[in-house]
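What follows is calculated from the coordinates using simple rules that are stated; it is not laboratory data. Just so you know, these numbers come straight off a predicted model, no measurement behind them. Cβ atoms are built from the backbone, for glycine too; each structure is taken alone.
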Structure I
Amino acid sequence: MDGSSNPDTTEEGRHVAFRVRGLTKVYGTGAAAVHALRGVDLDLHEGELIVLLGPSGSGKSTLLNILGALDRPTSGTIHFRDRELTAASERELTVFRRRHVGFIFQFYNLIPSLTARENVALVTELVDKPMPPDEALRLVGLGDRLNHFPAQLSGGEQQRVAVARAVAKRPEVLLCDEPTGALDSATGVRVLEALADINQTLGTTTVVITHNASIAGMADHVIHFGNGRVVSVETNATKRKASELSW
């Protein structure tokens, strides 16, 4: 993985999931224009766990939203495998999000009147071969909380329901924006353990945005953002377990 022009595979034989070239994003016009991304070149390889680090306003969330087809760039190109997303129609992007991408955000966005199982089941109706909700919840360690409502769950348990909901689609890509931002250290570790397990078990390409530099230790690659640009890309020779992290 590289911040510039990689071949299509890594030394481990992993194929490129996303190829980003010259990506810019500008909000507004004239003197009020905000340049969220300033010519980003990036390759993200399949099956890897990637951490994006950088201060608020550095472009991390903007990039994540474009990767997930929630937003379009101002210029540049982005390919998912051999398909150019920047040339896709809105309908095609909707299908891409539905079939290929799972999203996890800082806030859980669970429906209070539905149980954990029912919250997860909502997304399984959108795809052809979903994971059974019970299986998805067991995967994140909540096999004994299937019939609990959000109000009966801790913050960490609610976030793990959100992880299970995203994973039940069997997505090839999991995009996580500050998934532990609202959690204490011990609870955050449980969520990170679930993400790492999913990455290993399902081979899901996982991208995690965080302000927490400690989380970088569990990644295959760490991408540092600053002022809308990739500042550096680091490779971890040895990945740390989530249980070994502290902050």
Structure II
Amino acid sequence: MTAAVKSVVVTGASRGIGHAIARRFLAEGWRVITCARADVPKECMIDRNWAKHIVADLSDPGSAEAFVARANDVLGDAPLHALINNAGVSPKTPYKERLGVLNGSIDGWKEVFELNFYAPLRLARGFASALHRGKGAIVNITSIAGHYVHPFAGSAYSTSKAALSGLTREMAAEMAQLGIRVNAVAPGEIRTEMISAEYEALVPRIPLERMGTTDDVAGTVFRLCGPDFDYVTGTEVFVTGGQHLY
């Protein structure tokens, strides 16, 4: 008898780490539902297991709730086996500086927290019933910057990721009663199209002497959702090449 196909929801899946995560689950035969502010490449939708991509702005509470409703409609009564909260933002001020304690508007901070912190909370609530049916897993994408002062991250981004780390712990405790595991993955310097040349200066601080790849992160996320980690919850895995050791 063929095992039922598992389903995953991945946010921020149009590029970078989120796109690599979606493609890893596809490669493993999972049914994938995604969202992002932009469309995914058309060739991705050729795979019949990429069930639905929904354009949504999760920094807007109304758009986030609409995404949850549409994704739940796609699922119907079927279980959800994983939710990957990857969508995030690290904005710059009009002067091209990272949003910090002494620069930028407080409203800018609120916008960062809306996407980086409140959206994962909204989605965890919105998919709780489907995840309960699947005895599923949530993986929140945090950051090394949530634990250490980072030269290029900015205070708004860093503290929002620190808050998401704390939320992961609390989610794990509360959602265990539903049979849902909750963990986090904290990437370090990951080479994507958004990485600028200034990040090369950080490579000497990485024990493995290279930037990570999006596949490095995607592989860790996928494994956290599998049976080998059925007794792991409330944990944050650093995918940093050892950078977090210093």
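Values for this structure:
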read-out	value
At a computed 25 (relative contact order in percent (Cα under 8 Å, 6 or more apart)), which of I, II	I
Among I, II, structure where helix-only ellipticity at 222 nm (-39500 (n - 2.57) for each DSSP H run of 4 or more, over all residues; to 500) as derived comes to -8000	I
Top of I, II by mean count of other Cβ atoms within 10 Å over residues 85-92, largest first	II
Winner on FRET efficiency 1/(1 + (r/R0)^6) of positions 37 and 117 (r between Cβ atoms, R0 = 35 Å, to 0.05) once structures I, II are ranked, highest first	II
Parent structure of the calculated result 16.1, given that mean count of other Cβ atoms within 10 Å over residues 21-28 is the read-out and I, II the choices	I
Value 13.8, calculated as mean count of other Cβ atoms within 10 Å over residues 45-52, assigned to which of I, II	II
